[in-house]
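Visitor: Right after this note come the structures.
No lab work stands behind these numbers, since they all come straight from the coordinates. Keep in mind the model is a prediction, meaning the values are calculated, not measured.
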Structure 1
Amino acid sequence: MNQEVKSGKILSPSTPWTERSVPGINVPDEQQTLKATFTEPTIECPECHALVTRTAMSFNAYVCPQCDEHLKMKARDRLNWFFDQAEQELGQEYLAKDPLHFVDSKPYPERMKDAQEKTGETEALIVMQGQIKGLSMIACAFEFDFMGGSMGTVVGDRFVQAAEKAIATKQPLICFAASGGARMQEGMLSLMQMARTSAAIQKMKDAHVPYIVVLTHPVYGGVTASLAMLGDVHIAEPKAMIGFAGKRVIEQTVREKLEEPFQRAEFLLDHGVVDQIVHRHALRDTVYRIVAKLMNLP
């Protein structure tokens, strides 16, 4: 038998509704603050600090929908986004060794293992072959989270293989550069990759195979001094930091304060270092049009 308690008295079902209790409403404490909750991981924009879900950011090519800031993009995500259809990955047979037995705060093999576990990649350069609008291309991208996208012997091996493949198949090579420079743990061997990659690019020029460089944030050191500045066309993403020596090193050398936008893509465009600044959403179409023009295609 259903009964209701009111003020310590048990009410029967026949009790008039006027004497029944009214359900209460839970009013939150005034000191409680209401916060937005997300059902999936979010990414905070470093510019406007807006919180955007990872899925929404991925669909927007990691461009903030609030302020249009270009966020860092993982190399594999970038290549999968760039191609309409990725056909195969190149250079996975090349793996780094420890020829110098280099030790800083930890041995080089241990540092490599940490980078591989952090990124899920075997090296700092990923190379893929695919198509955009039916046009076959080869593209490589630096993974900056892998030891700062540093250029070691394996990066050189993979880039040279990509260049040779481009020459053999007469397919253009697109390079998305993002690096801190040569890898110190490999010493002179890493510096030799500047000459190796430069020679491979010259072979592409002799074979009339287009080589397009897309400069993303950031590009410095030996990569800037070699493969990142030897393209037929240099495209930069907005606000990308591009240079050889870092800004603080230059300030200490010249004894002057260098104000913004020094070393930004916009500054380099004004001084003739890059040919064009392209929004990430327009990058695929821009690269396709440039390649089609260089190869005399419709």
Structure 2
Amino acid sequence: MLVAIAGALIISTSAPLVRMAEVSPATSALFRCAYAAPPMLVLAWLERRRLGPLPGRARNLAWLAGLLFALDLLFWHHSIDYVGAGLATVLGNLQVFIVAFAAWAVFRERPSNRLMLATPVVFVGVVLISGVFDSAAYGANPALGVLTGIATSIAYAGFMLLLKAGAGRAVGPIAHATAVATLAIAALSPLFGGADFAPAWPAHGWLLLLALGPQLLGWSLIAYTLPRQPAALTALLLLIQPMTTVALSAALLGERPSAAQLAGCAVIVAGVLWGSRRPQPARDDSEQDEQVPKTSTV
């Protein structure tokens, strides 16, 4: 449990590190993957030695997932630019709902009643963050930040569904997806404001920390603990990451969302927390029915 919490805390530094690098959104997205890909591929090679080659279907799905992961990061890093690190991270939690309803359409997995009831409440929080009715809203363009945040969640939902469809390995699919995302971000960067392929220091240092910290170490800890942790930890992880990011963004970056936007954050986090919970079965073998926590990766 402590390992999973440590992973969530490390991941919560992602958005502040993006802001601290002070580079374009496409640049931070590119180097986040480019610096993380080599050590991930080494871990995938070690996994291949133990388990054999990655099956062709899982590899192909991982490549498609990498394309969506590229869009996820490009949109999310723009959302950070428009509405701030804290609010953009809270918006990333919308993927819990998008994954659930997409799984309903694709896999016929009906969302829980809790999640369906929480959906309209959560989107009230989205409206509050957008600043539509708030003259004091924080951010360069909070309405556009909400739109790119929603696009982030849609792309990430597709990424998660593709990885689920090709599940079976812990590292291999993520390593393939990260390598493909690096190439895709480089190719798509002109459509997203362009990337600087040679940022100066200290930007390189922040980008390296972003890649090796949240992207590699944070998600490695989460991936290691997911099969081992109790389902009750789902709610805790869903709460830790966005709230920690909001606090870090206020302390390190001086971000000051308006009262309405903070209320929107609270509505979204509470809605995700309540909607993603499921009643625990009373049977002794209930571990088989536990769901994997749907934490945000961005």
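Visitor: From 1, 2, which structure was Cα extents along the principal axes in Å, for residues 180-251 alone = 43, 33, 22 calculated on?
Guide: Answer for the origin of the read-out: 2.
Visitor: Follow-up question, since we're still on this one. Hey, P(r) over Cα pairs in 5 Å bins from 0, in percent derived from one of 1, 2 reads 1, 6, 12, 17, 20, 18, 14, 8, 4, 1, 0, 0; which structure?
Guide: Traced to structure 2.
Visitor: Given a value of -9500 for helix-only ellipticity at 222 nm (-39500 (n - 2.57) for each DSSP H run of 4 or more, over all residues; to 500), calculated from one of 1, 2, which structure does it belong to?
Guide: 1
Visitor: While we're here: If you rank structures 1, 2 by relative contact order in percent (Cα under 8 Å, 6 or more apart), which sits at the top with the largest value?
Guide: 2
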